[in-house]
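I've put the structures underneath this note.
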Structure 1
């Protein structure tokens with residue numbers, strides 16, 4: 001504040017922080033296209049290979 005006869009100054013420090021709130025549960029969807037050659041039918045693959053592919057897709 002200032003006047004003709006006096007001047008006053010108020011000084012201080014202010015620190016402002018932004019807190020980012022993360023959601024409690026995060027859903028992420030990844031799409032991996034799995035293209036087999038046209039001559040290969042998924043049903044003809046061994047069961048172990050089919051199980052591995054299912055695990056990858058899940």
Structure 2
């Protein structure tokens with residue numbers, strides 16, 4: 001599986017619907033929010049960044 005698909009899958013597993021709704025209401029224009037909180041996003045990105053650097 002490609003790394004981008006793996007990352008997207010993991011992000012989708014960590015969606016917080018209440019947070020997503022709050023993000024979408026915050027902006028006046030329509031945004032495409034994933035609904036994943038920033039600390040979780042950072043953990044996921046750090047995990048895959050380390051894997052990429054090991055290669």
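Odds and ends about this structure:
- Test item: semi-axes √(5λ) of the Cα gyration tensor in Å calculated as 71, 13, 6, pick one of 1, 2: 1
- Among 1, 2, structure where helix-only ellipticity at 222 nm (-39500 (n - 2.57) for each DSSP H run of 4 or more, over all residues; to 500) as derived comes to -5500: 1
- Which entry (1, 2) yields the derived value 5.6 for distance in nm of label points 7 Å out along Cα→Cβ at positions 9 and 25: 1
- FRET efficiency 1/(1 + (r/R0)^6) of positions 17 and 41 (r between Cβ atoms, R0 = 30 Å, to 0.05) - structure with the largest value, from 1, 2: 2
Taken together, the values in this text are just the output of simple stated rules run on the coordinates, not laboratory data. What you see is a predicted model, and the numbers here were worked out from it, not measured in a lab. Cβ atoms are built from the backbone, for glycine too; each structure is taken alone.
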